[in-house]
Structure P
Amino acid sequence: MEQYVVFESNNQKFGLSVPQVEKVIEYKDIKDIPDSSDYLLGYLQYDGKFLPIIDLNLRLYNLSTAIKRENKILVVNWKGGLVGLLVEKIIGIYKLSKDQYEEKNGEYQIIKDYMKGFFNTEHGIIIILDTDKVFTPEQEEEIKGLSSKVE
C-alpha cells in the first residue's frame with residue numbers, strides 16, 4: 001500500500017504520493033508578481049527560498065479558488081525545485097492499494113496529460129496528479145523565470 005495526500009479542487013478529489021509533498025502549509029498573504037498569468041497567485045518565502053504559488057483550481061478548471069479558512073498550500077517537489085499548490089482543502093492521508101488503481105488509457109475522452117491514473121475507493125474516485133504535466137512548456141518557463149521578476 002502506498003500513501004497519498006488527498007485533497008479537493010473544484011469538488012474533485014486528487015492525490016499526490018506522500019514523498020512528492022514536502023509540506024502542507026496554511027494559506028497566508030501571498031506577495032504579488034507583476035505581469036504574470038492569472039493562475040500564478042504570487043509567491044512566498046519558504047525556508048529562505050522563493051516559492052511560486054499556483055491556484056490549482058484556476059490552472060485546471062479556469063475557476064478561481066474561493067479563499068476560505070480550510071484552504072491549504074501543498075509544497076510540492078517539481079522539476080528539481082518546489083512549487084506551492086493552493087487547494088480548497090486537504091481530505092487526509094490515504095493508504096491506497098494497487099488493486100484499486102487504474103492506469104489512464106486512451107478509452108476516456110476526458111483524460112488530461114496531468115492525470116496519471118485513478119483510484120476507485122469507497123470515498124469515490126481519486127485522480128492521481130502528475131505535477132510534471134500540469135503546466136505547458138511555456139507555463140513552466142514562466143514559473144521558472146519568476147524569481148527574476150521579484151528580486
Structure Q
Amino acid sequence: MTAMTKARRLHSRLVQAILFAILPALTLGYQITAKFSANQLAHARFDTAWAMTAIRMPSVQLLIVLEIASFVAWMTVLALLPLSAAFPLSAVSYVLIIAASVVVFHEPLNALQLVGGLMILAGVWMVGRGGAFDAREPAPQKDDAA
C-alpha cells in the first residue's frame with residue numbers, strides 16, 4: 001500500500017468521523033432552536049402576522065440554516081456510505097434530544113425514556129458492529145456476464 005493510498009484512507013475516515021459528529025449535532029441544534037421558537041410563538045394566533053413574526057425571528061432564521069446544513073451533510077454522508085451504515089446514526093439524535101430536553105428545557109425524564117434511550121444506543125452499537133460494511137473496501141459487484 002502506497003503512502004498516497006494510506007493518506008486517502010485516513011482522509012476518508014476523518015471526513016466520515018466529522019460528518020458522523022456533525023449530523024446529530026445539527027439535528028440537536030435544530031430541535032432545541034425549534035422548541036425555543038415554538039415557545040416564543042406559543043401565545044400568538046396562527047395567521048399571516050404569526051408567519052411574518054416567525055420569519056423575522058433570529059431563531060427561526062437559524063432553523064432554516066440548520067435545516068439546509070443538515071441536508072447538505074446528510075447528502076454527503078449518503079454519497080460516501082451505504083444507507084444501512086448511515087441511517088443508524090440518525091437514531092443517536094433521539095437520545096441527544098431527550099438529554100437536551102432535560103438539561104436545556106428542564107423537562108422531566110422518566111424511567112421509560114431512560115431505558116428507551118439506552119436501548120437506542122445499544123441498537124445503534126449492534127447495527128454498527130454487526131454490519132459487514134468496510135469503508136476501505138467497495139462492496140462486491142455482481143458480474144452480469146456470469
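Supply the structure label, taken from P, Q, corresponding to FRET efficiency 1/(1 + (r/R0)^6) of positions 20 and 52 (r between Cβ atoms, R0 = 25 Å, to 0.05) with the calculated value 0.10. Computed on structure Q. Suppose helix-only ellipticity at 222 nm (-39500 (n - 2.57) for each DSSP H run of 4 or more, over all residues; to 500) works out to -26000; of P, Q, which structure was it derived from? Only structure Q yields this read-out.
Each of structures P, Q was scored by Rg/Rh (Cα atoms, Kirkwood Rh), for residues 36-83 alone; the highest score is held by Q.
For which of the structures P, Q does the calculation of percent of Cα pairs over 18 Å apart return 69? Comparing all candidates, it corresponds to Q. Suppose you compute distance in nm of label points 7 Å out along Cα→Cβ at positions 12 and 116 for every structure in P, Q: which one lands on 1.7? Only one of P, Q returns 1.7 for distance in nm of label points 7 Å out along Cα→Cβ at positions 12 and 116, namely P.
No lab work stands behind these numbers, since they all come straight from the coordinates. Given the structure is predicted, the values throughout are model-derived calculations rather than measurements. Cβ atoms are built from the backbone, for glycine too; each structure is taken alone.
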